[in-house]
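Trainee: Take a look at the structures listed below.
Readers should treat all values here as calculations from the given coordinates under stated rules, not as data from a laboratory. Every value quoted in this text rests on a predicted model; they were computed, and no experiment measured them. Cβ atoms are built from the backbone, for glycine too; each structure is taken alone.
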Structure P
Amino acid sequence: MASKQWLVEDYEAGDLPLTSGETLHSARLRYHRIGELNAPKDNLIMLPTYYGGAAAGNHPWVGGNSPLDPDRYCIVIPALLGAGESSSPSNTAGAQRGPGFPAVSLNDNVMLQKRLVEDIFGDARIALVMGWSMGGMQALQWGCLFPTQVRAVLATCCTARCYPHNRVFLEGVKAALTCDHAFENGRYRSPPERGLRAFGRVYAGWAYSQAFFRHELWREQGFGSIEELLRFWEQDHLGQDANDLLTVLNTWQNGDISDNPVFGMDYEAALSAIAMPTRMMPCTTDLYFTEEDASEDGRRMPGATVESLESDWGHVAGGAGREAASHNRILAAARALLSGKAS
């Protein structure tokens with residue numbers, strides 16, 4: 001691992017037809033890569049990104065004592081469209097800049113990633129697609145669309161579609177951002193700071209569980225008070241672009257692995273297509289990708305085992321390097337899937 005370094009590269013895809021019927025012009029996919037593809041082309045691991053997270057946020061899953069070993073696997077982290085690294089409202093020129101950026105779906109993201117795999121990695125077999133939150137939704141989208149190419153799927157703290165209460169939660173944080181007068185319907189001349197601060201504060205109450213705050217687990221993150229934690233969330237969101245946040249939020253709200261020409265909104269058929277070894281790992285205290293919803297999805301996937309993360313950290317438990325006990329259980333599940341042990 002000492003000799004391996006992350007490479008940051010861009011895949012220029014040209015004009016990308018979208019599920020909505022629109023076209024994303026000069027589409028670009030930013031991705032991080034470490035390790036080399038082997039001769040049989042069967043050692044590729046894909047780690048799609050999560051909401052509000054840069055590609056580097058998945059780095060803690062890789063290397064060290066992790067089964068995601070860059071000496072053995074070629075590991076790729078593709079960044080979500082709209083999130084600020086790949087094509088996004090904040091970095092696109094012309095009419096599609098800012099509020100003119102088109103709506104993108106889970107299917108659009110995965111089809112662009114599929115083109116990356118075809119053009120750059122020789123359409124390699126994928127040993128594992130693994131992700132947290134929206135990254136997990138993309139992993140499940142990969143599994144149902146390309147069941148002969150994907151050998152295993154690991155999805156933490158996510159569901160295969162955005163369920164109604166999840167949508168309502170997202171409407172709340174969206175309202176906190178867009179009610180700032182400086183937002184100007186996405187045509188802001190300077191960042192809508194009050195809205196971004198409000199977005200971060202509201203989101204913090206959903207990202208963790210009630211028990212996380214009751215037991216003062218924020219101290220394990222180095223915060224001296226809840227107020228310090230909230231200020232951290234404010235600062236994190238002040239560093240993000242408002243239109244980027246809303247674009248990816250829209251992808252999440254409308255997320256459904258059956259929303260594509262292959263399944264035509266037949267959700268049961270999309271779930272049934274996930275027959276490869278799959279691990280669904282919801283958190284028992286997740287407030288929006290609930291254990292109940294994730295477990296029900298898992299029971300309808302022929303290849304899936306549901307293994308809940310018993311944690312007071314809520315949704316955050318499923319992230320790379322966020323909470324030690326959950327992190328270790330996730331890597332143990334990855335090790336089992338990579339070794340061919342489905343249960």
Structure Q
Amino acid sequence: MERKFGKILLAILVIGLLFPTWTPSIRGHENSINILKQIEINGSKHQVMIRGYDKRNPIVIFVHGGPGCPEIPYVKKYQESLEQNFTIVQYDQRGAGKSYHFFEDYTNLSVSLLVDDLIALTDYINKEYGPEKVILVGHSFGTIVGIKAADRAPEKYLCYIGIGQVGDFWTGELEALEYCLRQATDQKDFVDVKRIEGCRENIINHSESFKRNFVWKYGGAVRLINEKKDILAGLLLNPEYNLLDAVRYVVGLGVSDNLLWKEIKESNIPLEVPELVIPCYFIAGKFDYLTPIENARSYYNSILAPKKGFVVFDQSAHFPQFEQNEDFAKLLNEINRDLQKDIYEHKDKNM
């Protein structure tokens with residue numbers, strides 16, 4: 001009996017590891033698009049998911065955060081409203097999720113290489129599916145990659161949107177510390193007060209970033225969703241990932257974390273990208289202290305752009321595109337209408 005049970009368990013494990021993956025079709029829309037596939041970008045295979053009610057709609061490329069935290073496993077849960085009016089491109093960055101390959105050398109992984117990959121992905125998407133320019137959206141760590149791509153190749157993008165925009169890294173770390181210190185003090189958790197205050201000197205010396213567990217504990221990460229549950233369910237239950245992909249996700253997260261965090265901590269994005277020549281929008285959750293809101297606002301105030309906007313989602317923390325997904329979809333529609341209006345007015349002036 002035990003041997004039979006062991007065989008059944010082994011069979012389930014093998015099936016889970018090798019089970020084919022796909023993204024469900026969008027029914028009732030003859031021009032819809034639902035693609036999940038790997039494409040080669042700059043010598044490395046990347047997983048790409050493309051979904052939308054009508055493939056003729058404007059294209060939006062999302063750059064996920066982390067580093068090493070792809071959103072393909074669960075993002076479909078939150079983007080249906082976006083798919084109605086846009087063709088949504090999600091991809092796992094090099095070395096992350098389904099784009100992690102066990103025998104590939106990642107010692108050269110860097111932000112600059114991820115920027116190269118994003119620009120190459122944009123060229124691929126434009127060639128295969130769409131117009132000359134797309135809307136570029138970065139989230140969290142993805143805002144570092146995204147805004148640098150927008151700076152390096154502005155001709156490829158209609159606009160840049162940063163959700164949880166990273167600014168001056170160490171200023172943001174102090175802002176997160178002060179927020180958590182206030183929360184711990186208000187709750188009279190004096191053990192945490194001491195621990196949080198103990199992080200200050202390392203932040204000031206730029207030797208150690210603020211401990212993220214405090215931000216999660218005191219509501220500076222999520223408010224309206226259970227993001228960790230979403231990731232777990234997406235990895236284990238959604239058709240875009242199988243069990244082998246879940247293993248890749250965990251391993252790739254460690255690799256990305258080890259190779260990229262040093263570079264993140266040495267960055268100061270407002271100094272590296274002080275100006276964009278395309279429209280620029282920053283979106284912040286009111287309670288975001290993973291990429292703190294006032295640090296993002298400070299960057300917004302300093303960055304030069306032909307058109308810019310700063311939008312606060314007043315019920316959200318670090319994931320406003322998920323926590324207030326309907327509001328986010330409405331905002332993206334408004335931004336796109338504004339962009340299209342500017343394009344038509346520019347054409348009229350040059351006719």
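Trainee: Can you tell which of P, Q yields 2.0 when distance in nm of label points 7 Å out along Cα→Cβ at positions 240 and 296 is derived from it?
Mentor: Q
Trainee: Using helix-only ellipticity at 222 nm (-39500 (n - 2.57) for each DSSP H run of 4 or more, over all residues; to 500) as the calculated read-out, with -10500 as its value, let me know the right label among P, Q.
Mentor: P
Trainee: So log10 I(q)/I(0) by the Debye sum over Cα atoms at q = 0.07, 0.08, 0.14, 0.15 Å⁻¹, computed for just one structure, reads -0.26, -0.35, -1.15, -1.33; which one of P, Q is that?
Mentor: So the calculation was done on P.
Trainee: Quick one: distance in nm of label points 7 Å out along Cα→Cβ at positions 72 and 224 came out at 4.4 when computed from one of P, Q, so which one is it?
Mentor: Traced to structure P.
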